[in-house]
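Take a look at the structures listed below.
FYI, it's all coordinate maths here, none of it is from the lab. All values derive from a computational prediction rather than experimental measurement. Cβ atoms are built from the backbone, for glycine too; each structure is taken alone.
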Structure P
Amino acid sequence: MTRPLEGIIVLDLTHVLAGPFASATLRDLGARVIKVERPGTGDDTRAFPPFRDGESAYFAALNHGKQSIALDLRAAADRAIFERLLARADILLENWRPGAMERLGYGWEALKDRHPRLIYGAVSGFGHTGPEREKPAYDMVVQARGGVMSITGEEGGPPVRVGASIGDIVAGMYLVQGVLAALFRRERTGQGAKIDISMLDGQIAILEHAVAITTATGRPPGPTGARHPTIAPFSTFRAADGFFVIAAGNDALFRRLCDALSLGALAHDPRFSTNAARCENVHLLKRRIEAVTLERPRDHWIGALEAAGVPTGRVQNVAEALADPQILARNMVLPVTPRPGGPAFVAAGNPIKMTGLPEPTAHAPAPALDGDRQAVLDWLDGGADGEGQP
């Protein structure tokens, strides 16, 4: 089986998270990713803890299977190598502040005529247009500016950052979508394209209920803790031994929930008989449900609710999630094969399951800084494919 992006060459100038997340996805789909790093230090995340034998687990999780070559794009000899790489690349990815690539002579306007089939993917905090395009940004900045922090946390509490770096991750996902769309269009037109992804734009794009509430009512929503602001019951609940979730997304599921909890009369109570009524009385509804669920452990209630067809599940910590049989069955926790003499790490598997796309049992190693220089140069000189990966 061949992976769908087999033969596609990605020249990856990105660092930290949004860009490397995107190039890791392209690698999982079969592309060859050549990571161009700063000489001496490389990607910032090589210095991010936790470490094993002096190497970063964070870096390995995002850069497994890629190749590394260190180039100083202000030095003539390294620019000559980079020019040769550009001539072979299908995709260039960068996540520098707007203007940085232009100052080096490698912005879209400088490249589009010389390399008309090149797909140029850029991700930045605020995008390449608009009055704040040159400002720096990290994940927390765009979570704050984009409204996400205002709806995260407990009612009455301070703004809270989402635990996962969704400012970066969402931008990386949209970058992949743009690149794949540009590849599809190039097949029909022969022309490359520039994809301009703003981390801030991505935060607005995922505010599905918050945008609807704000524009329809004129009042922006605040944080609602674990519960959904427009569906009830759709939250965490306490059992005798810990938390679990119930997600009764419609009236039929609510009636099944009431039957499973021996609360049949609740389904006909006008305060709870419709979703709108349940949202109006959500705090009372939670107390009524927890008066029952606190009497027995989580596994009892999860078993009863699953038997009734009501979506439910344990609230798991990350260690429990990584050991979850369903997650393991779908190859979502994979070892990163160590380089000879290097440490072993673990990374997430590929969540894109597709016919004809092989399911690996391990990731290829993460590269040493500049560790693939000779292999890449040999490939440019017309030798073996130079991947040097299992």
Structure Q
Amino acid sequence: MPEEVGFTTMAGAKAEGSAPEIGVGMLGYAFMGKAHSNALKKLPYMMYPPIAIPRLQAICGRNEGATAEAAKRFGYAKTYTDWRKLIRDKKVDVFDNGGPNDTHAVPSIAAAKAGKHVFCEKPLARTASEAYKMLDAVQQAGVQHMVAFNYRFVPAIVQARRLIESGALGRIFHFRAVYLQEWIIDPNFPKIWRLDAKVAGSGALGDLGAHVIDLGRFLVGEPSRVMAMTKTFVPERPMPDGKGMGKVDVDDAFVSLFEFENGAVGTVEASRFCHGRKNYNCIEINGEKGSIRFNLERMNELEVFWAGEDPKETRGFHDVLVTESFHPYWENWWPHGHIIGWEHTFVHEFNHFFGAILGKWKVEPYGASFVDGYRNAVICDAIVKSSKTGRAVDVKY
């Protein structure tokens, strides 16, 4: 794969100390704040020579004490409790939005209008109309924009795309995807923000389903029609402050049928009610010449089957360890067989985004731009609409 799409560090790139600095201002300090900060700190010495040096300029959160502690822990120069002040910081070049879903649109739009490049967690927005406003803002401002669909940056997923692009699978017949977790089965688990439609937009659909929907678009192509069912298993939960019960107005699970523009069909499912499933993001693609299967819980492996393989007596799925130096990104890590983890996808992701900011390559098609984030939101809305009406819904952008 050519270096200019960001799968490896650039030949002849400047060494650390001479590479340009990019100031990062981050909104949020919890789960994604930790993941993003970890990646930004690793990037200069692992994606070496670095394409850019991230400068951790500022971090913002509503809780002043917790934000100050995060700044100390991760190494940010400044703290803010008002994202507007962060955006006005002249040393911030990139606005990294890792806040809850209801804080994605307004701050990101304001950052774009202020001339900041915008990196935003998924789902891009709570609805397609909200996502479209964000897309319009970054396009009008002429800034670089990217949605954190980090599974596009798993080496095995990139390898799968390479195989599909090469024609090795031939015509694609099926895309099959599930994303399963178990963490809210207990009915006494409190009603956190992810279970509140005003904040999250949706439940398992936006939290997990958005990821596998993105992988379907990334690997197979655009869906043209969906039919779906959503389900909320626990309609009320204790409030986090212990004061009474609160209504759960998002989905706990969904199942859907997809028809793709290229004629392939698919099934996409996500649930947070699956005992034993920790972070089970599993996809299978069946084509005329073979099949590919990937399981995030074994993220350094890719199962492949070739229909015409000989001898017939040993024909079957091969479990390929995607850790060779010629596999995507691996020249930056360890000798073959020394596996990497979930957190490293964010290193690859930010390296790709910084390369786009510096004009070395484009965010698309290997990264997810706000165009991808908007289209993902359209599909999620279509799934909700189909569930409510009991009918198939055409996907229209």
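Structures P, Q were shown, and mean count of other Cβ atoms within 10 Å over residues 80-87 at 14.9 was computed from P.
0.98 is what came out when Cα Rg over 2.2 N^0.38 Å was calculated for one structure; which of P, Q is it? It was calculated from structure Q. Taking FRET efficiency 1/(1 + (r/R0)^6) of positions 96 and 152 (r between Cβ atoms, R0 = 25 Å, to 0.05) as the criterion, the highest value among P, Q goes to Q. Ranked by distance in nm of label points 7 Å out along Cα→Cβ at positions 280 and 368, structures P, Q are topped by P, which has the highest value.
A value of 1.2 was computed for distance in nm of label points 7 Å out along Cα→Cβ at positions 112 and 192; which of P, Q is the source structure? Working through the options, I get structure P. Looking at FRET efficiency 1/(1 + (r/R0)^6) of positions 136 and 304 (r between Cβ atoms, R0 = 35 Å, to 0.05) for structures P, Q, the greatest value goes to Q.
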